[in-house]
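Structures are listed in the sections that come next.
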Structure 1
Amino acid sequence: MGAELALMLEQDFILSIVTVVFSLLIGSFLNVVIVRLPRQVQWQWEKDEQGATPPPGIAWPPSHCPSCEHTLSWWENLPLLSYLLLHRRCRACGTAISLRYPLVEALTALLSLVVVLRLGLQWPTLAALVLTWSLIVLAFIDLEHFLLPDRITLPLLAVGLLVNAIGGFTDPLSALIGAVSGYGILWAVYHAYRVVRPGREGFGYGDFKLLGALGAWLGWQLLPLVVLLSSGVGAIIGITLILLRRHQRSEPLPFGPYLAGAGWLALLWGERWNTLYLNIAGL
């Protein structure tokens with residue numbers, strides 16, 4: 001019994017190390033997407049204007065300093081380590097490196113490790129990792145640009161339906177209803193808000209698509225939990241920022257990060273929380 005336990009612990013340790021190292025590399029790539037994809041979207045909007053220059057692609061050219069365009073060598077591109085080795089500055093021009101780079105890498109490694117340990121070695125785990133990485137990208141892009149690109153939300157919705165069509169996280173019908181109702185919930189709130197407060201918008205269309213994508217992955221049964229968590233946490237943070245005078249009431253706050261966080265939590269623990277609520281409510 002002791003030998004079996006030791007073997008299991010050793011296997012879990014090796015799995016954790018492999019997951020963290022691989023996820024740090026993925027996190028480095030996610031940083032590239034977070035920086036370059038909004039520029040590509042902006043260029044698509046402005047490409048008909050005279051002088052609009054195509055931005056860098058996602059995979060090419062190689063990573064470089066955004067200030068002096070110094071191409072990074074391999075050791076300047078190591079997740080987390082390079083940030084420390086370079087003393088948080090570009091080696092060529094001395095410009096400070098954004099804290100977002102190590103933050104995204106560390107967060108990707110941490111959340112990926114939680115997913116692997118929670119779900120174990122099975123094919124839905126890989127799908128859950130893809131969802132996790134996509135949500136990280138969407139959250140950070142929305143934080144910086146108030147943008148949830150269709151290039152991520154729409155394929156994410158389609159992949160969610162496909163995953164559940166082959167036995168992923170819920171049944172195909174629940175996934176389809178979740179996709180439609182997820183989009184429809186925020187669409188209805190958006191238009192109701194515009195009636196109550198003309199000229200103001202409570203959500204963006206990217207939020208509709210993201211909640212629709214989460215519905216496709218999680219099924220309609222977990223959408224109330226996602227909406228409750230995202231709205232509750234968003235309201236608490238928003239009120240706190242206003243009270244601390246870090247944010248003006250008239251200024252919008254991105255909702256995508258809260259949807260992304262709530263969706264990720266629901267993916268891993270949503271069914272347990274739903275069951276607990278129903279038991280407490282006596283339903």
Structure 2
Amino acid sequence: MEQLDERLKAQYPSLSPQEQRVADFIFDHFDDLISYNSAELAQLSGVSKATVSRLFKRLGYEKYKDMRDELRTLRQSGMPLTDNRDAVQGNTLLARHYKQEMANLTQWVNALDAQQFADAMACMVKARRIVIIGMRNAYPAALHLRQQLLQARGQVLVLPQPGQSLSEELVDLTPDDLVVMMAFRRRPRIIRPLMQQLQSGGTPVLLMCEPQAHSLFPLASWQLCAPLDSVSAYDSYSSVNSLINLLANAFLHDSLDKGRPRIHEIASLYQQLDELEQR
């Protein structure tokens with residue numbers, strides 16, 4: 001039987017405009033689809049729940065739950081959820097790369113502490129400001145997390161700014177703020193004293209790091225680990241980006257009442273300023 005992505009691609013031309021809106025959202029958020037119920041998928045796609053129900057019946061699923069069960073079974077088996085399944089056979093560099101990437105993703109998902117994640121998310125939702133600190137290789141990841149969170153809330157900062165010191169920014173932090181500390185190997189030496197300073201000041205810290213960074217755990221309020229293992233000399237940040245995507249989606253879910261109007265306002269500004277090409 002064809003998997004969900006194959007069914008959607010085959011039937012996409014025959015879908016109604018509303019059903020295509022749902023399909024477009026699914027293609028853009030396929031890795032997170034399993035975390036949405038039908039009402040959430042409808043809300044995030046901007047359609048009715050009935051439209052979602054019709055779409056999945058058209059695709060051959062009696063109930064929405066049947067689709068989620070299928071994806072859950074595939075994910076637990078380690079089978080890729082989308083196409084290009086034939087491209088990863090054998091012992092080629094591509095095959096080894098793919099297997100390592102899948103192992104990294106599976107490892108962080110299986111190791112995720114649901115309670116820690118929920119507690120960190122609650123703090124993120126209520127925080128006065130979110131300050132994301134990322135240096136060296138972590139800086140692009142910090143920028144990406146900020147860009148995602150900014151869609152749903154304001155007061156999200158990235159430090160350090162290019163060429164600037166940290167102290168002028170840190171002096172204003174309070175226990176009402178949240179620091180997301182991205183501390184992936186090889187870390188600058190300042191990370192440890194910086195976390196010690198934040199801890200002494202009572203500022204909550206969500207640490208994002210590789211699993212081997214045990215010595216930093218006691219300095220953080222919560223930690224989320226993403227492996228960086230690779231088949232080459234370069235660390236892989238695919239699991240980091242996947243974790244960022246989960247954080248951003250969970251944040252949007254938990255702050256949907258406030259986040260959705262902001263998203264619409266941003267979209268309106270995009271249009272008024274003609275900043276982005278039309279989808």
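Each reported figure results from applying straightforward, stated rules to the coordinates on display, with no laboratory input. Model, not experiment: these values are computed from the prediction. Cβ atoms are built from the backbone, for glycine too; each structure is taken alone.
One of 1, 2 was used to compute distance in nm of label points 7 Å out along Cα→Cβ at positions 58 and 234, and the result was 4.0. Which label is that? Attributed to the structure labelled 2. Of structures 1, 2, which gives -16500 when helix-only ellipticity at 222 nm (-39500 (n - 2.57) for each DSSP H run of 4 or more, over all residues; to 500) is computed from the coordinates? It must be structure 2, since only it matches.
Suppose you compute volume of the Cα convex hull per residue in Å³ for every structure in 1, 2: which one lands on 160? Source structure for this number: 2.
Taking mean count of other Cβ atoms within 10 Å over residues 170-177 as the criterion, the highest value among 1, 2 goes to 1. Among candidates 1, 2, the computation of FRET efficiency 1/(1 + (r/R0)^6) of positions 194 and 258 (r between Cβ atoms, R0 = 30 Å, to 0.05) that gave 0.90 used structure 1.
If Cα extents along the principal axes in Å, for residues 42-145 alone is computed to be 46, 45, 24, which of 1, 2 is the source? Attributed to the structure labelled 2.
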